[in-house]
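Several structures are given next for inspection.
Nothing in this text is a laboratory measurement; each read-out follows from the coordinates by a stated rule. Everything numeric in this text was worked out from a predicted model, so none of it was measured. Cβ atoms are built from the backbone, for glycine too; each structure is taken alone.
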Structure I
Amino acid sequence: MPSFDVVNQVDLQEVSNTVNNASKEIVQRYDFRGSNTQIEWDSKTGHIVVRTEDEMKMEAVQDILLTHAVRRKVDAGCLDFKDVEAAGGKTLQREVLIKQGIEQEIGKKIVKDVKDTKMKVQIQIQGDELRVSGKKRDDLQGVIRLLKGNDYGIPLQFVNMRD
């Protein structure tokens, strides 16, 4: 019976490369000369921490990060920019979380949307991913079209297609 998995996966090596490239650009840019701007990647927690002096530089760093993420084929929807906080002294700090996996409530919404279409497929939540199976490959492709057409707030990938 044909099946595939719906997942939200981010290549953490590409995120690390994104942070490194953005750090190099910040060192080279004229508008950041003499400023105390840093981008740090903590691979254990999966967070990016940005520290800088003012709000304008914080927005510029966000643009740089998004640009480099797109260049490295990291979906910008995976980057969750939190609020800017005071970090002590005259610096500001912002955490950027990496969204991975499909949360339970989003998974339930996807299951409901697929079942509402009355397609002849079965869909199951398996941890932080979904398994879709059906008798016809065309039905599975219809589910993929449906999910690509809807916005669930996270990027979805369709992997592990089997006949």
Structure II
Amino acid sequence: MSVRHAPAASTALQLAVGYAVPRAGLPSPLSFRRWVEAALRGARRRKPAELAIRIVDADEGRALNRDYRGKDYATNVLSFSAELPAGVHLPLIGDLAICAPVVQHEAHEQGKSAQAHWAHLTVHGTLHLLGYDHLDEPDAEAMEALETRILAGLGIADPYA
């Protein structure tokens, strides 16, 4: 696996991107940085943030989804929020695992550009790390509206349209 640190545009975000699959055709660490920063701005997070993104294959994506969610299939993005001990104050918000073959397949199936789908799932996962969820209808509508607004700021069409 290769780990690349996306150069910091500011010290507000520390981001490590690891590729457990060949990088050809995948977004660069700079793209992931741009999308995470947009999500942080959209969620109005003003404090520093630290996270890691790991790009995985279908086997690892399936194992992670099975082990942590009890679902025996690869999914597009998994978010692992940081659970820091009481009294520990670090900028760590968590980790994302994004399954490359699932993202590519979904983009093709949904008639979206792969780049737009990668951006959407990165924003979506980052919002989960910040506490957003879609377990009930009001929360889902609020999260989708925020995602749509963030992506529009990146020049990306509404992923839910």
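As an exercise: helix-only ellipticity at 222 nm (-39500 (n - 2.57) for each DSSP H run of 4 or more, over all residues; to 500), calculated from one structure in I, II, equals -14000. Which structure is it? It would help to have the intermediate numbers written out before the result.
Numbers: I: -12000; II: -14000.
The value was obtained from structure II.
Work out the source of 1.11 here, i.e. which of I, II gives that when Rg/Rh (Cα atoms, Kirkwood Rh) is computed.
I
Given a value of 21 for relative contact order in percent (Cα under 8 Å, 6 or more apart), calculated from one of I, II, which structure does it belong to?
Here the read-out was taken from II.
Matching task: 0.65 is the computed value of FRET efficiency 1/(1 + (r/R0)^6) of positions 28 and 76 (r between Cβ atoms, R0 = 25 Å, to 0.05). Pick the structure from I, II. Mind showing how you got there, number by number?
Details: I: 0.65; II: 0.85.
Structure I accounts for this read-out.
A value of 3.8 was computed for distance in nm of label points 7 Å out along Cα→Cβ at positions 12 and 108; which of I, II is the source structure?
Source structure for this number: II.
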